[in-house]
Structure I
Amino acid sequence: MVCNLCPRNCSVDRCKSLGFCGATNEVVVSKYMVHNWEEPCLVGDLTTTRRGSGAIFFSGCNLRCVYCQNKEISGSVKGTVYSVEGLADLMLDLQNMGVCNINLVTPTHYSNQIRKALDLIKGKLTIPVVYNTSGYEKPEEIEKMRGYVSVFLTDLKYFSSELSQKYSRASDYFEYAIESLRVMLDISPKMVFDKEGILQSGVIVRHLCLPTHRQDSIRILEELGSRFDKDSFKLSLMSQYTPEFCPEEFSQLRRRITTFEYESVVKVALRIGFDGYIQDKSSASAKFTPRF
């Protein structure tokens, strides 16, 4: 069967050749861990026994941004091969570690196997499943996650097709990302928390501010504010861009975002009235990047 899971529409038989994401039909996990550096509602109180997000980092990526801080695994398929049964057991193992959720990081190209794994542990897995995506998704594929995923953690990286083509080779990024977000909000239309403040269902929209492109960030916030109910999701505005991972030929991205640039975007977010998280600018450090 050919693969057209994402907007790339590579139409390759992954048993015989590789598409843009670089994945075969075998699930490859580069790392799994108790991850404490997600949004507060995903990691819980780190002083209690119920702590951290159970992150499963999948190898390969259908976007592969030039500045990706995880390019060691996004640009190549590196890690341990898991069967569907093994992936299901891994999720249960993480649950037994006391994590708040199962956090599927870059899951798009393995979505079929993920659903099969979740079918195997239905009734055994009692914590939320988080679909942690770049946002470059087909709405119809997101619809297939209904009943499997209760929390969507999605990027909204670019408004400009010029920028998305330049940095991610995806001129149609915003078109797909915004419509996929619409489906996510239909599946999980309300932010639901347990008594400890852990997110059980809902949508978090992340946006990473890039240097020299504050106007694109502002346009994204304006689009979000005009298209959707601001109370139906949380915005996570991030300043953690680190130039160490970007090739020298992309000169505009070879520095950190300035205080002026970031504060300009923050002011717009506050004016529109988003609820959510505004990352401290001191988080812009490679030390927060997991080692693979």
Structure II
Amino acid sequence: MMKIHFLGLILISGFFSVQAQSTKKTKGDSAISYFRIDASYLSNYVYNGRQDSLKTPYLTPTIGYYDKSGLWISGSLSYLANPTESRIDLYSLDIGYDFDLTDHFSASVYAEKSFYNDASTVINSALKGSMGSTMSYDLDFLQLNAGIDILFSTKADIATNIGLSHAFYIGEKANLFTITPTVTTNLSTLHYYEGYANRKAGKKANQVIPNLQSITVETTVNNNQFTFMDYEISLPFSYDSKKIGFFITPTFAIPKNPIYTSTTTTIKLRNGTQTSQTNDSTPWEEKNLTNTFYAEIGFYLKF
């Protein structure tokens, strides 16, 4: 029953809202067009409360153009800043449109194209892109936020979120501090996780076997349905002026509902012999879910 009510709310709000990961207008922004350069550091990449066994801190520069009409476009690259493994792990291109329906109701639609490094181990590294929408309704004492996304990998996923927040402002638009306590829940189908597991299992399968012709690896989520993934409690803090600003977003993720997987490995030899074996491939981290704290810090320049 809870899922039905939640889906009803998402479908009603569906096409509207603000993309959680894009740059948004702050209180008091005037109707002007501008370019913006961001630089941020993410202590660890966490998606739906999950993280890879390899810690994934990112350094991410972003450049974007934000038109006064509400249309925006941005590009970024994420550099994996792990002491034992470093590389450019992700390129991303984003486009969207922000708009206000009323003084209390704001919304956005957007699309994103991802280019992950073949060696990437982040949980959603099998994704090729996404499109979706979010909405934010200001109840004065609380803001209601909701969103829906279609995620594209080998199969499409539906992901939704809903949250409550309240923004506290100090100062004016040219010198504004904002702190926004936020609670969010995330739900999703899990084809993206199958893609991630297949990428990791495929790397492990590259072993020397006499007379080997091919190895195929196929991972499936045992109960792939629309699943409640995690709670997230965050405390975004930002400073905005006409030309510069900075932000820090500490987040505490509480994962729910372990993702159980099975992997079938098929080995074909040159003499025509073929063997297949199916094993429980659920990672230890999924069988023993733990809460995760991570943070992102960054600054920007507008011109």
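Annotations
- Among I, II, structure where helix-only ellipticity at 222 nm (-39500 (n - 2.57) for each DSSP H run of 4 or more, over all residues; to 500) as derived comes to -3000: II
- When FRET efficiency 1/(1 + (r/R0)^6) of positions 34 and 274 (r between Cβ atoms, R0 = 35 Å, to 0.05) is computed for each of I, II, the largest belongs to: I
- Structure responsible for 19.3, with Kirkwood radius over Cα pairs in Å calculated and labels I, II on offer: I
- Computing P(r) over Cα pairs in 5 Å bins from 0, in percent, for residues 74-129 alone across structures I, II gives 4, 16, 21, 17, 12, 10, 9, 6, 3, 1 for structure II.
- Source structure (of I, II) for distance in nm of label points 7 Å out along Cα→Cβ at positions 106 and 138, computed value 2.1: I
A short reminder: the numbers here are calculations on the coordinates, not readings from a lab. Small disclaimer: the values here were computed from a predicted structure and weren't measured. Cβ atoms are built from the backbone, for glycine too; each structure is taken alone.
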